[in-house]
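*Asks:* For reference, the structures are reproduced in the following blocks.
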Structure 1
Amino acid sequence: MAQPDTLMLDNVTVTAIKQGTGTAATAKTVIGRQEAERNDIAGAKTASTLVPNFFIPDYGSRMTSTIYVRGIGTRIDQPTVGLNVDNVPIMCKENYDLELMDISRIEMLRGPQSTIYGRNTLGGLINIYTLSPMQWQGTRLLLSYGSRNSVRAGVSHYALLNDRVGIGLSGYYSGTDGEFRNTYNGRLTDWERQGSARFKLEWHPGSSLTLSNVLAVSLSRQGGYPYQQTGTQGIAYNDTCFYRRNSVTDGLTINKTWNWGTLSSITSYQYIDDNMTLDQDFTTQPYFTLTQARTEHAVTHDMVVRNSSDRSWRWLNGLFGFYRHMSMNAPVTFKDTGIAQLIERHVNEALPAYPVRWDERSFLLGSDFTMPTWGLALYHQSRWDWNRFTFTAGVRIDYEHATLNYHSETHTGYDIIETASGSVYTHEAIDIDDRGTLKKDFVQLMPRLAVTYQLHNPANKLYLTVARGGKAGGFNTQMFSDVLQQRLMRLMGIGLAYDVDKVVSYKPEKAWNVELGTHIEAWDRRVVLDADIFYMDCRDRQLTVFPPGLTTGRMMTNAGQTRSYGAEVATTVKPADNTTINVSYGFTHATFSHYDDGKTDYSGKHVPYAPSHTLWAEALQHINLGNDRWARSLTIAANLSGAGRIHWNEANTLSQPFYALLGASATLTGKHYSLQLWGRNLTGTRYDTFYFVSIGHEFLQRGNGRTVGATLRININ
């Protein structure tokens, strides 16, 4: 009988539900279990270092995890890259920055994957697979300790209940005291504590039917946001910052095979409850604070039908649907300095004869939202084999309906003073209570064409791919505090007149990507080379910006058109049996071909936050020690990772130059254990991971300094 495409690695079988009909014509990096453990990879963020043109900076908190690929990426709302964990698509970007035990394989695909994987895979896709109890049984232990009291600990157990049923259960904890200190109160800002548990059940009731269910629960608590005002020696802000996240994900995958092909079903339920609270001005002055408390429920279902993989014409048809319901409470509290500098000062400069004085030195701009969103998609992909050529063609039509129900309110007041007499001229009460509903419909067509040519060696290939990718549109919920602030100030005669529908909503982003690549294996696989060049034309580019003036919100805007071109290369060379050299390098030239914000034309400028170069280089020496039980081998590794130049603004007046971080490790391996001593950024290189401007102040976040530690892994089977 025909079986689903499988990939064997480290005694783990990975069921590739949607692959096998054209993924050879894709720039892809695959990280196996041994490589993941050697480099202490627990999720997408740490894996991205090894991948050319894949960049996930570490700043803010786990909520602000942002992925940049080939010059595209955005800091808020919709992600640019999709994430699947054990075939389940993670719908909420705030759940992307996770850590997992027992990763068996990570695939990181670059370029649009929207034809098969749909919304928000414009830049690429990350597939993470965890260990299967049907392929490995036993107990695994993890204990790691490093600088700044950083701890990781985990335990997992995999067992067969009988020859058809396997279960896996894991628990994981990590925490750190942090590195960056708030000089205002003397406390470390970037502390973190998180824990998670996963339960995997696999059932093979027959040779042609398999079921897998994975339930995951995680809790995360952290301070985060170590933002330092430029020109100062440290971080200093007076109000509390933190991020809290609770999440639950359950995914059921069913595969049924017949002689003619396979039917696969992937169904998931996802829940997230999180709270981001910020000293939004990040100074020691009481300007304003922001809370963004949200709960979201999501249900997804993907049905995939494909024919047998032994045919010259292979096809895949799919139907995908989802529903998300998000509720958010996002109040902004104006405090004394905020009232004085952002409201009273502007009014009093405009009307000096009748200055205003607020009733109280603190008031609330309240915002509540519900956002139900649903979508449906149909997709097809065919693959034809002819001599040494393989042709792939596919198309997806995606429909999405988004609704925003909003409620904004503030209740406050102020006195108008007569300068001549110094007495109160009159009192004005402000009672704003705005409610409304916005609706948007988005339809996207996302085709893909590819041709692969097999060279004389069947493992060596050339490919050419043309694909269109899409990224969903939506609503700027973080702008409502600013809309409300300007509405209040308009009542006083000085505010801006915002069109709510225009500033709150944004359109989908779409891009055409053309790439030419190759995969080469030589010298009995002692040399493996992947290389490609690409060109990407992106329209209605989504950018995160701060509105003009001294405002409280952030907004997503469609910034015209950008173009990216570049090259990527990844190679593994084994000059001797026990020596390995890995190198990956990515170059991207990403610029605005059209972006005029009404004040400045940024055409020709580099797209901010996306690095022009990424680099990973690693050298390994494996030494056989001969003691099969206690000391089988010693592996010594040194690596260098780097990124830059990174432009911090659209004007390209500020940037982070290219920086490189040195790492090293030594791993002693026995029959049932491995002990690794490791170090990162051993030279203590200083670099910045983030920069922004808020209410006229410039801020940045420093990268982590030198870190050393040890990791013990025990496998009992």
Structure 2
Amino acid sequence: MTKTVSARSKATTQPRLTKSTTKPNPLLTRWAGKFGEPPFAKIEAKHFRPALQAAFREHKAEIEKIAANTAKPTFANTILALEKSGTLLSRVSAVFGNLEATDSTPELQDIAREMSPRFAAHETRILLDARLFRRIDDLYERRDTLLLDAEDRRVLERHHLTFVRAGARLSSAAKSRVKTINARLASLVTQFMQNVLKDEQSWRLVLDGSHDMAGLPQSFVEAAKRAAADQGLGEGKAIVTLARSSVEGFLTFSSRRDLREQAFKAWIARGASAGETDNRNIVSEVVALRSEYAQLMGFKSFAAFNLEDTMAKTPEAVHDLMTAVWSKAVARAAEERDALAAYARGQGENADIAPWDWRYFAEKVRKARYDLDEAELRPYLQLDHMIAAAFDCARRLFGLTFRELEAFEGYHADVRAWEVLDASGAHAGLFIGDYFARPSKRSGAWMSNFRTQHKLGKGQRPIIINVLNFTKGGEGEPSLLSFDDARTLFHEFGHGLHGLLSNVTYPSIAGTAVSTDFVELPSQLYEHWLSTPDVLSHYAVHCQTGKAMPDDLHQRLKAARNFNQGFATVEYTASALVDMALYAADGADVGDIEKFEAETLKKIGMPPEIVMRHRLPHFMHIIGGYAAGYYSYLWSEVMDADAFAAFEETGNVFDPATARKLKEFIYSAGNCRDPHDAYVAFRGRPPKIDGLLKKRGLAA
């Protein structure tokens, strides 16, 4: 429910031995890698329980020493001490959390279910420690007399706010209830995520013969056949899975309407099938518990509580933004539906456009209208070239270079790593890329870290990871991306740069430790560079001929930029509106989740041909860290469109002076200042919504 309060500093240097073996536990010994990376090749699932138990004990002792200190509270003996505590726990939990999400096993999942309430109890114990809060509160009340610099003051204020929002001022009875709520929520969230993964792992659509594969591009067929071979199916068979890159590709190209319907219904039913992976009651309980927590804190709803510490501040502000976009998006989607239906009738298809038809006919209409289709684009979008393009933009904007580590031992054979160097050639961090879908990996795309940046003691540079779920090319063949895939790569790399460029003193405010409706700015802004002519002309190179993307294809791509934006905006904004309605409900019981979802969509006028991007039983964002926060992508999009305009206004999308300000106030500043103030410091004024509407093609 709250961000971890304790900070994470330098790696532990003294070896620790587990009680169960005479061999050192690799998680507890000094990590001897050149860049301080985890010794992945030595780590086994059995090492995590004893390592986490040792880390909990160590952190508990560190916190007890701070809380029990009888000396007058000072910034050094309280806030700085907190920032230095929890090093071991941070190290071990970062490795465990990343592996459980990217290369999970039943054993890791068991440990996660066991440890998630332990993590919650540990954090809650710290945040509700009255002795510790008295020390922080004393410093907070005297903050104007402490002669703190701006960053020290910000860290003090953030710690104080974290404790207050965690319930530090509640009664003993209320604190006891908070402990119960937090522990239960931790278990429910873990179970929810694992249920979605199990549903994705357990479903497949077997394609047998050319009739089943009608309409599919050869590259898709080959990837689907490799996936089938990996699962031991006979020659000639192919499979579609619920990985987004697989199922969306199938829905876009398959001319078999009956099979599209099967795949689509399975995709939107994740987490909603009766049985052990049913998430519907979990969602209801999570919402009820968060609502109860908010009311204990004196708020009408969880949305009101959660938004207080964001740029938006109130549900009303979010509602105003989303409704300003919603009506325009619905109107545009209606125009798009009519165009799809007209095309379908022209092809002898007289059935109404259904949700499983939209992507298929949209691709046909795009081809007819702009002479552009995904199959034509993919050969120009090789994964390695798109990685190189993202790296080169970082060089031109921020002076970073990336040197691949060929001998790097990751946690999976597909994992790659690069040393990151700054403009002076000094080590700036380690970047890890995990790009391909596999059954053991959670769906979606995200950035995480194995280590955050800080300057305490000797300081440390970050170890950042991007996780994606692309389809892997065949042996000796390049992996080809859709344009949306390439945009996702740039998006996650933007998050990665937010972590890599972090330049703050304290771990608790480093990198991406900012509000959810600000954290998407660096990622969404970075997407803009992918579409620039300079980048595409250099890196969009045909995988067979080696020739650059023709200018006419680039122009067709540009012309089609806003095609289908009504659909994309509706499916996203509907999800954000349902999220906000769910957590803004005045009361703890929202009842049947699917009924709530359907009634909310009816109330806002959801077009029947479109399904929200994430239905509630598999909506991982709002069960995890984006509860009452899915709107954040749209809020940040107002800023990212406005921010890229700052570069365009100079006539140079790599303008050095603008890039320096972007780095100073956005990418490297962490949570050193209020996010609104940070944006104004970069842009010279608050953002304007005009750029968002224009970017999505919803305004002239």
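*Asks:* Supply the structure label, taken from 1, 2, corresponding to helix-only ellipticity at 222 nm (-39500 (n - 2.57) for each DSSP H run of 4 or more, over all residues; to 500) with the calculated value -17000.
*Replies:* Derived from the structure labelled 2.
*Asks:* The value 18.3 for Kirkwood radius over Cα pairs in Å, for residues 269-372 alone was derived from one model only; which of 1, 2 is it? Display every interim value, and only then the final one.
*Replies:* Details: 1: 18.3; 2: 17.9.
Clearly, the read-out refers to 1.
*Asks:* With distance in nm of label points 7 Å out along Cα→Cβ at positions 149 and 477 as the yardstick, tell me which of 1, 2 scores highest. Don't skip to the answer; put the middle values down first.
*Replies:* On the way: 1: 3.4; 2: 5.6.
If we compare distance in nm of label points 7 Å out along Cα→Cβ at positions 149 and 477 over 1, 2, the biggest value is for 2.
*Asks:* Looking at structures 1, 2, which one was percent of Cα pairs over 47 Å apart calculated from, given that it came out as 19?
*Replies:* Working: 1: 19; 2: 15.
The value was obtained from structure 1.
*Asks:* In terms of mean count of other Cβ atoms within 10 Å over residues 437-444, which of structures 1, 2 is highest? Please list the in-between numbers first.
*Replies:* Numbers: 1: 14.1; 2: 18.1.
For this comparison of mean count of other Cβ atoms within 10 Å over residues 437-444, the top structure is 2.
*Asks:* For distance in nm of label points 7 Å out along Cα→Cβ at positions 61 and 557, which of 1, 2 scores largest?
*Replies:* Details: 1: 2.7; 2: 5.7.
Top value of distance in nm of label points 7 Å out along Cα→Cβ at positions 61 and 557, among 1, 2, belongs to structure 2.
*Asks:* Computing mean count of other Cβ atoms within 10 Å over residues 245-252 gives 19.4 for which of 1, 2? Let's see the in-between values first.
*Replies:* Values: 1: 19.4; 2: 23.2.
It must be structure 1, since only it matches.
*Asks:* Match the computed value 2.0 of distance in nm of label points 7 Å out along Cα→Cβ at positions 93 and 125 to one of the structures 1, 2, and report its label. Walk me through the intermediate numbers first.
*Replies:* Values: 1: 2.0; 2: 1.3.
Computing distance in nm of label points 7 Å out along Cα→Cβ at positions 93 and 125 on every structure in 1, 2 gives 2.0 only for 1.
*Asks:* Of the structures labelled 1, 2, which one yields 13.0 when mean count of other Cβ atoms within 10 Å over residues 421-428 is computed from its coordinates?
*Replies:* On the way: 1: 10.5; 2: 13.0.
Of the structures listed, the value fits 2.
*Asks:* Work out the source of 15 here, i.e. which of 1, 2 gives that when relative contact order in percent (Cα under 8 Å, 6 or more apart) is computed. Before the final figure, lay out the partial values.
*Replies:* Numbers: 1: 11; 2: 15.
Derived from the structure labelled 2.
Only the coordinates and a few stated rules stand behind these numbers; no lab work does. In this text, all values refer to a predicted model and were calculated from it rather than measured experimentally. Cβ atoms are built from the backbone, for glycine too; each structure is taken alone.
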